[in-house]
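Just so it is clear, none of the values below were taken in a lab; they were calculated from the coordinates. Worth saying up front: this structure is predicted, and the values here are computed from it rather than measured. Cβ atoms are built from the backbone, for glycine too; each structure is taken alone.
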Structure 1
Amino acid sequence: MNSLLTDIIAAPLIGALLVLLIPRDYKLIIRMVALISTAISMLCAIALFSRFEAGATHYQFEQVIPWVTSLGINYHVGVDGVNVGLILMGGIVAFAAACVSREITKFEKEFYLLLLVMTGGILGAFASLDLFFFYFFHELALVPTFIMIGVWGRGENKNYATFQITLYLSLGALIALVGLIALYLQLPVTERTFDIAAITSYLQKNPMALGAQNFIFPLLLFGFGILVSLWPFHTWAPLGYGSAPTATAMLHAGVLKKFGLYGIIRIALPLMPQAAQSWLHIIALLCLGNIVYCGWVAMRQRDLNLLIGNSSVAHMGFCFLGIASLNLIGISGTIMVMIAHGLLAALTFSLSGYLYQKTNTLNMDQWGGLLRKLPFIGAVMVFAMMAGCGLPGFANFIGEMLVLFGAWKTVFNVPHFVVVAAVWGASVIGAVYMLRAIRSILHGPLNEQWKDVSDTSSVWQKLPYALLLASLLIFGFFPRLLTDKINPSAKTIVDMATGEAVVKQLTARLHSAK
């Protein structure tokens, strides 16, 4: 029985248990446990990714342990091209988040405990092939988010941000839960199971009634959509990330927020194809709110975290645009953007956390000329901002181009004006606020207030930034490392969502009958 996926999930959870048992005065040991746990998880994720068989459409590294058999609940984990890159990205971001958490100086034990629980929940959610554990692991990761912002958050609005993010994300999770339970109830009593693979196999042979599809699909779309910050349900995200401690913002904006997109791709599109196709135009129009409107809002920001937060919401628009295209190029591009943005969001929030730690402000108007004092951090920030603009050479460029090509190809699903507006939002609006941020923070005369600000002084301190940046560049220069793994599984989902799978099944039956 292959337990590599379980090792990835268990490492941070075992680390959390060890932190719980260690006396709070042993701060260094607590931090080392967190670093070692996330490092083990990351190394296992790298091993999983490297051993993944590209070109295969079946689940790999599967492990099934029966739990509540009367309800059809099992611990079932596995990976295919859709989630193998997300698990790798999650492992890298989690280790980087643990590395930058040295900024926490109060209640360190509790912080690292929650950080490790959050990490285990995130990785478990992406690895689970059982609806019960899929949802359970997400909630396991979500609850620490609320606590961490409320206790270790910063800024005058942290209490309001905590209230808003709790309200929105709890509502989104509740709506999605109703949809998942309704999906479970669509199966006959004798066939009921929470196993995603079994549900998929059954509904391929016995398609869901159109009325049920039209009821369940919007629940999943908007439930998961709220978790992703789909416009106009996005307002919790910039404020929440602006108030969150650095590691929390890295993990949530970078990884956990992709859970909603993953749910739509894994569950909603292939299992409810007729309802999905009827919503594609609406998804295409809503994604413009993310790309254009949130881009305009980002242009107005003078707080770096609010700029990054609105930029993060804008990037989610490209993911929904790829989903609306409902073709192989667009869906593959969406998964690529999810991975690339996860790395980028973690990198930018880690950089803003470093600047806040050194200057005690995130107001860009108070900075200027910092590249003279922070050559390493400043150079990495320039790279990160360029990646946010979609500059070639970074993984973000590949993902966004695939999405745009996929959307342009299917004018029936996505009107061409939507694609044109998306291009304008990415190339013009995105470039304006990113380049303006670079100018405000790094160039111009040095504010004398920051004459004693110091750059990172050791390889260990530079490691998380270098790791995230290197990942963006590696997948940018060698995108086939991801696309060769993504495409076969993405094609299976597209075939199911467009009805091609049904046509192939009927054709095969006709041939066999002859």
Structure 2
Amino acid sequence: MVKAVADACKKYQIGFGIYLSPWDRNSKYYGTEEYNKFFVNQLTELLTEYGKVDEVWFDGANGEGPNGKKQEYEFEAWYNIIRKLQPSATISIMGPDIRWVGTESGYGRETEWSVMPLNDKLLENIAENSQKEVNFAPMGDMTESDLASREKIYQAKGLIWYPSETDVSIRPGWFYHPEEDNRVKSVEKLFDIYCSSVGRNSVLLMNIPPNKDGLIANIDTKILEHWRKLIDKSFSNNLLKKAAVSCNNGLNMNALVDDLPNSYFTTKNRDTTCIIEFNLNKKEKFDALILQENIRIGQRIEAFELESWEDNHWQPIGKGTTVGYKRIIRFSAVTSDKFRVKIVSSRLNPTLSNIGLYKLPKNVAYQPSISTKLKPFLQNNIALHKAYSFQKAPHPKYNQVEKSGMTNGIIGGDNAFNDGQWCGWSGEDCKVILDLNGFQTINNLRLVYFNLPPSWIFPPSEIEILCSANGIDFDKVSSINKFNIKAEGAQFVDFKLQKMDCKFIKLIVKNFGIIPESYQGVGNPAWLFLDEIIIN
């Protein structure tokens, strides 16, 4: 079977990669020293019997085998074998070449650096193996929201280029099930994923499972074809191609729109900021921007802002942080004949190898986030900045905002793992008590939760609202136990409380439980992610 796939890749000039799972739940050797020899033999066969291998993909899954034991993986030995037998192969994502972005949702970080700090041990390894192939094990937790800010790299002993990969399946899970033919991700969803992965300086791995005939299902094929056409259509007409460009401290302005990856714009002297202005000659409607740095000489841009000329002044329309290989920004559509990009912070002189301004099709145009939709409620939110306490603290990894995040008026976005706004519980319920600082008349309560089954994050199974005058004795006043598991991303549930006087509010949010069949992570405890409490 492996040979058939390898031969087909050669025939159609497609790169051939292999995924060998370190967690082999079928091997009788798993959990013993013998397993390491067994695994190396498998890896050696894959690297020697099927021609050129372009990528070797490992994950960190490490559970129990048939004997109830876990295996201690020998990643470094595996890296050495790959470098010896297939020296040009890229090793992902538990490897030295490409790292995992930290979620299987298809959504990358808003701030994604490809430059990572090196620790002392890795520097010693490089010194000892000077002029030789150097491998390094993944550096601790590579899924944090901040991996390489100035604060992170300031004390680093060295830096290394270590770009990220974002993975997701076109279906609810990683394998084909005929009953899921009506649950393939839509073209619009895939476009959003593209803008939020490739468009956030990350490589996108889109899982497309073959069916039982060894073929890609017809519905998957149609979706993929339309996805390709939608990307091409969306970014085919660069409105800046014929625009007049100016920048007081810029060099090589023509490189911004020449579509040549080796030419690039930069600034004079040691300037780390600049304003690049485009005159479109006539008014145009636009709602998306693509920026690309010249990553051949590093990743530098830390922050940028977008502005359009409206009513005789510059109006902000968007902003971002890192750029890297590609950054896609979508914003509310504006009509103007002038547009500019302000590079407000950069490490050394900023570079841009390409810039494009576009008007997207209606079905993929910018949509206001849940935060925007909830603004009217936030303006009259009596829960804002009120003290609250958990009877069961969130998971240590997702309690960055335990003291204020659920009442700070900032609603987490669709990058739940990395935006620092969500509180998370693995397999456990959330019980939180909110002190309203005196009796308040309540008409409505909203709770924001997150739903993304591909990343093991599920909606609650039930939510109960209880009221108290003393913070000790609580009476149940409302509950709900029906949630739309197909509605992914940030969601909210609404409780009508009909002018109820209350001093303390308790929310009991019950976890979904064990992940069922047909979902990724089956048999594992589900994650419960919560953010804002809004009371009017």
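Values for this structure:
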read-out: Among 1, 2, structure where helix-only ellipticity at 222 nm (-39500 (n - 2.57) for each DSSP H run of 4 or more, over all residues; to 500) as derived comes to -23000; value: 1
read-out: Given 11 for relative contact order in percent (Cα under 8 Å, 6 or more apart), calculated: source structure among 1, 2; value: 2
read-out: Cα extents along the principal axes in Å, for residues 206-349 alone from the coordinates reads 51, 26, 25; which among 1, 2; value: 1
read-out: Structure with the greatest value (metric distance in nm of label points 7 Å out along Cα→Cβ at positions 158 and 222, set 1, 2); value: 2
read-out: Label whose coordinates, when distance in nm of label points 7 Å out along Cα→Cβ at positions 382 and 398 is calculated, return 3.0 (choices 1, 2); value: 2
read-out: Highest-scoring label, criterion being percent of Cα pairs over 16 Å apart, for residues 430-485 alone, among 1, 2; value: 1
read-out: When percent of Cα pairs over 46 Å apart is computed for each of 1, 2, the largest belongs to; value: 2
